[in-house]
Structure 1
Amino acid sequence: MTTARLLRNAQQVLERHEQRHAQALVECERQVRQNLLKLSELERYLETYLHDFEQHVQAGIDAARARSYQSFIARVAQAIAEQQQVLARARTAQAEELRRWRDAARRSAAVDHLVRRGAEAAQRRAEKAEQAAADRHAQRLWALKGTRRGS
């Protein structure tokens, strides 16, 4: 197999590899947005529940109901803390996938450059060969013309 063919095969493999990482990056970004949205919802819910609790305290609330509110608020706060960890892991995965995609894109671009340079070099060689053939042909014609004059 020629070097040009090997490079084109490598180029195709690397492009597919880069595309897979790009798709994985898009999925990671979707996960980050989804987890961020869920965190925002939990925080709004906690804020609303804290506001309701404050309203009930001001209006007068019995101890059992206050403990129930506090217990629920603690569970929501725990859910927020857990969601923050999930979001942090999703962001870490996103950053790692971004790094992988950039590495794959660099490798793909480098091979693209080599393929392009090889194609340009092949084009120049073909043009030189064509020019050389045209020069030889013109030289033969000139030589034939010269021998006809001398006869």
Structure 2
Amino acid sequence: MADSNIWSDEWGEQGEDWSGGGGRGKAVARGEDLGASLYELDPGNFVVYHFHHRWEELLVVLTGRPTLRTPEGERTLDEGDVVHFPVGPAGAHALKNETESPVRFVMASTQGAPEVVEYPDLGQITAQARTGSQTGDQLWFIYDVPESSP
């Protein structure tokens, strides 16, 4: 791994927006079953509300005061706060930076595949895996959930 220091400001080339609302990210450690990534959200950036069907996640706030949304509502986190997100709807979460300073955090997670992630606010579900699929690429599928009729 080229740069795995959580205090480094070297982010490398950024791929497609992982959060839905801007921000920077990089892997800082990876094993076969466990991984961690470092993220930074500038003021106004966010991570879209979602939950995983296979990956548990653990958030560690390094700097700043992000606003966390869970099924229980919203609350502001402090530097040093650690939050666990279980699999399934009970682990749904989103982060946003409503402050004037960047927010930096580490997200550690299990890394099993295939993985399914739901985005309730977007009405989408993704299926993904690191293995090849019949398309010839890694599996990455987005399903748009039909709106329910009243």
- Message: Computing distance in nm of label points 7 Å out along Cα→Cβ at positions 9 and 49 for each of 1, 2, which one ends up highest?
- Response: 1
- Thinking of 1, 2, which structure, once Cα extents along the principal axes in Å, for residues 33-80 alone is computed, gives back 40, 16, 7? 1
- Message: If Rg/Rh (Cα atoms, Kirkwood Rh) computes to 0.96, which of 1, 2 did it come from?
- Response: 2
- Task: Consider the structures 1, 2: one of them gives -36500 for helix-only ellipticity at 222 nm (-39500 (n - 2.57) for each DSSP H run of 4 or more, over all residues; to 500) as calculated from the coordinates. Say which.
- Result: 1
- Note on the structure: Output 22 (relative contact order in percent (Cα under 8 Å, 6 or more apart), calculated) maps, among 1, 2, to structure 2
- Query: Can you tell which of 1, 2 yields 0.00 when FRET efficiency 1/(1 + (r/R0)^6) of positions 57 and 121 (r between Cβ atoms, R0 = 30 Å, to 0.05) is derived from it?
  - Reply: 1
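Read-outs throughout are calculated quantities, based only on the coordinates presented, and are distinct from any laboratory measurement. Please read these numbers as outputs of a predicted model, since none were measured by experiment. Cβ atoms are built from the backbone, for glycine too; each structure is taken alone.
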